[in-house]
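Chemist: Multiple structures are listed underneath, in structure tokens.
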Structure I
Amino acid sequence: MWGGTTTRSRLQQSITSLHKANNVPEAPTENPVPMIHSTRHLSFSLEKEIAKSLAFISVTSDDNRKVMAVCVEEHIDGDGITIRIASNTGDLSAVTAGFRRIGKILEQVAREPKPRRIDDVETLFREVIALDIDRILSRLRSRHVSKRTIGKPAIITQLHDAIHHESIKSTASIINKSQSLRDLFTELEGIPDIKASTADAQRLVYEIVTQVHALTSSTDLHLLFRDSKLEPPSLKAHLTLAFSKLSRYYSDAYSLVCAARDKECHVFRTVVVEPFHIDMPPFIDETIKVHAEIQLLFFYEVHTHLPRPRIICASKSACYLCNLFFSLHGGFYVPRSHGKLYKSWTLPDWLPVPPARHIELGNLATKFNAALERRIKRPTRRHADPNES
């Protein structure tokens, strides 16, 4: 690979061998934030929050095979950003169009002499709902979505039942909020054909997510359920996580508007959205994938003249192999890893990377393969299957 001693077939053998020995080599980890001294207009922490918000919003369907990755490339003059997006599978046209609409809203917010406060958040939030409605319906376990949710109780129904459980001390306020959510969800489920009633569906989902955010902002569900006798016991963590994710559609829209309003950081004055996809050559097995984060990393290996972002963030935690490669590469930060290994993973060594980068990438591939071989020889300690999101 890139003229080094490690070939693609040898790397694939190492990946397959480790997968056979232990397909979850590490427990989920949060990667430490590196010490970075920079003269950029966009702080590291703000770049990270923007990338995380955009990565979350980028998931528009319930296809768990489709993992998105996002990075925020600051323009040299500090008055603009390019949002680059990639996916390990599937078409990017819908999310690209949606992100461009979101970008236009954020440009308008950044250029306003006086912020409109709630109006700006509402405008962006409605665009997020329109883009992500299929994914939100799936999170709600609505009857209007795919077969994956068939037979599973709706989470708003689960919340309503949990709040009325005899072991939970619910206040009148929580009970009222839960009932309001249930009424909205009942109205949503009553729509005969959701594709023919887009405006009604978006209105109801907007209200549901707004009220979920209000509920989770005022009530610590983990604390509320902690000492309860809910069955099964896993329901406590499930409801807490499910409602925190629903709440994020509002909170992430709010965070993006706040970032765009920052008058000391002008990067949202110009927002460019560019998709990137690595085509798989015919000599590669069709089951093999270049993960979305790796695609963005190699975009910058090919386009060495462009300013590099510091963070590449995916809609799921990085897998074991992505996390290992990023740590050895050292050019980009990924926030976390779920520790699971996928044997269909590969590196795109067929891309037209400039010759000046070949020696370093060849050495990197050799180090990467050596790390896998060392891991294969270690005593096996398999971790539990993680929550990947």
Structure II
Amino acid sequence: CYLRVSNMSSGDNYGTMFIPRVNSEVIVSFVNGDPDCPIIIGTLHNGENKLAYSLPSNKTKSYLRTYTTPQYSDSIGYNELMFEDYQGREEVKIRAQRDLNTEVLNNENKRVDKDQRVIIRGDKEESINKNSKLNVKENYEINVQNDFIENVSNNKVINVSENLDLNVNKTNTIVVNENINYNVQNNVVKTIQGYVHRYVEQDKKERFLQNLYEEVSKSFGINIDKYHLKSNESKQESNEINLEAYEEVVLRCGSNALIINQSGIEFKTSKYESNSSNGGVNSNEVGIEGEVINLRLNNTEDEFISKYVKDNKELRVIADTTLKEGREVEVTLFILDNNKKVLVKETLPAIVENSKISKDFNVETLIKSHNIDFKNIDDIYGEIKW
């Protein structure tokens, strides 16, 4: 038959309920002494049903311990709420044999005056519908032995009052769909032990308000479609300078230009003057005159000279031309003194051959025939008329 069991509290949908198990020793009472109205008013431990904690060594413990039914074959299962009241070892212990569910319909406040340790051997999941705030007055450390993933739907702000160190043993990849802005109030130092590769699909602009200094221990190469340098002053120092162009090199200043291409070297200027330290005499070039261009003075071996010296017994006035083959022209050689006065003027006929005009002058003979002192010669230039 079934007997009613007395509990600490009983009411409509509230109270306590502890049902004695099989083999439990119970105390039975009868309502008004009626044997037909038995009530279990308590339970007792005995020699068979032993205490969970032996006495008298655990006399300061108070507890509620249940018993798993049916029991496990390899262990004892139970739920427990235990109170230890021994001075200096006070403790409240809650044990759930399987699940522990806590439901708080409003606020939950927890205060720990010293340390807190949480050990989770499986997974942990938290779901927060509103805000979460963590205040740590000293150190905060997270150790993750596998992956660490953060997903932020809106903004993320990190404020560091002092230093920020990031140590990555392998690869660090940053993917930004829009812009990256760096604002550094002081210095930026980067030390790279490998190589640096940058890929920019559009423009790159750098602005330095003061100086820019780059030091390259070995080679420095630029592979570029077009290169434009604008500077108030440009200076280059090197033991050896090698400028190589597949088609053309142009040095330009105002209306004057030096053009070097596969066909030769061309001067575009109204006057060419060179002041060397070898004691020579300036030899000048007249500028572009329509169909006759690149007028210059060569030696008889067709080597361009900018100074006439005594060893040059003969000079050749030479020019490129678009005049017809066989066209007759006049070539004149002028020798001037320091005051630009003409000391010698000799005109000889010439014809156009292979798109060139060329005429040799025996300068040594001209100087001797006019009794000219070499020291008085300052300038020599040629002229072509047609």
Structure III
Amino acid sequence: MGLPITHFPPSGGIVNRTPTLLLLLALAALSACTSQPLLQQQASVLDVSADLEKIRAASDLPGMACMAVRNGKLVGFGVAGVRSVRTKEKIEIDDPFHMGSCTKAMTSTLAAVLIEQGKLSWGTTIADGLPKLAKDFHPRFHDVTIEMLLRHQGGIADYGNPEFSGMSGFKKITALNLTPVAQRRKIASIVLKGAPAKPIGEGMEYSNNGYMTAAAILEKITSRSWDELIVAEVFKPMGLKSAAIGSPPGEHHPVGHEKKGDKWQALDLGPGGRLPECLSPAGLVHMNLRDWATFVTQHIQGHKGSDKGLMSSMSFRRLHTDTGKSGYVAGWGVGNRTWAKGEIWTHSGSDGTWFSVVWAAPKLDLVLLAVSNSGTGAEACDQAVVNLLKGLKIL
């Protein structure tokens, strides 16, 4: 049936959700690009808020939002529920949401920008980027390139290392009171000591640790933190004014939720939410849906030949090309759909208290986004996207 909707949680592991037949026939994404920071609005915009409220209520979620953008124009949107079950403030369309692992496409974009600037190349290896640390790495990791890391082909596992595995490993690292930059280097020094989990450059081993290693290389080469780089080289040039690192600020913004028994609990967990700040390159960005659509839209425009965006069309296309036939490129799951008239890009993300999903179909010039301020919003977000497609008469 093709590429499933795949949820890649920043906390590690892979959860494949077999999508409904309806969704497989339906989902689409992306628009012809605009370099404007805010998307233009079509004269007639579909408001699916009433339908979204039914979806939200049926799934018992705190809040949801969705958006469709085509040819660089807002063509559909919906909001439902509350920012916080504590304050009861209503969700608004320009509210920021946590992107989770959809951040990976942004880190990959940053790497491509720095490559165009001549700071490094697609062939820059771990040994090139982290020479002092690399002497203690397993020899087979020395030749892993930045591109392999972004495509999850570096053989770096998130689990199974006795010194650093999953959230228990992060707790040990955060207890050291290091900066996020130093934490990423420390994690790399641990997880790269042992043998690769898979043959280098073959297949896919989904790895948040791999993205932190990629960020550590960018930081070492530029002498700037990933936090500085992503803002200066991606967010500002693209006009993503709502984009920032960590969870949205709680006051008058949505907050993440988790279920306690049969009740939702609103969480205010600080800048990183429930995950450590060193994970930012793998999944800790937030922004509103307009800005997210602008980011994805520029990817489509570049993919289709425009050199007027953040970087050249060649660089955009390289990010989207599945050279290893693994079903994953640099920050995107890829496949083909009849409804999309060809290729689609998709990703989802969650830290357990938020959920986000994007579908992009370049040939349709369409972007579809859906989010929830709860970690259990996956199926509801799928339904929201299907509903948008029906309303736009694409399905």
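The numbers here are math on the coordinates, done by the rules we state, and not lab data. The shown structure was predicted, so the numbers you read here are calculated from the model rather than taken from an experiment. Cβ atoms are built from the backbone, for glycine too; each structure is taken alone.
Chemist: One of I, II, III was used to compute distance in nm of label points 7 Å out along Cα→Cβ at positions 208 and 256, and the result was 0.9. Which label is that?
Modeler: III
Chemist: Where does the value 4.9 come from, among I, II, III, when mean count of other Cβ atoms within 10 Å over residues 128-135 is the thing being computed? Don't jump to the answer; show the numbers that get you there.
Modeler: Working: I: 21.0; II: 4.9; III: 16.4.
Clearly, the read-out refers to II.
Chemist: Tell me which structure, out of I, II, III, gives -16500 once helix-only ellipticity at 222 nm (-39500 (n - 2.57) for each DSSP H run of 4 or more, over all residues; to 500) is calculated.
Modeler: Numbers: I: -16500; II: -500; III: -9000.
Structure I accounts for this read-out.
Chemist: On relative contact order in percent (Cα under 8 Å, 6 or more apart), which of the structures labelled I, II, III is highest?
Modeler: Numbers: I: 34; II: 7; III: 30.
Structure I gives the largest value of relative contact order in percent (Cα under 8 Å, 6 or more apart) among I, II, III.
Chemist: While we're here: Given a value of 0.92 for Cα Rg over 2.2 N^0.38 Å, calculated from one of I, II, III, which structure does it belong to?
Modeler: Label of the originating structure: III.
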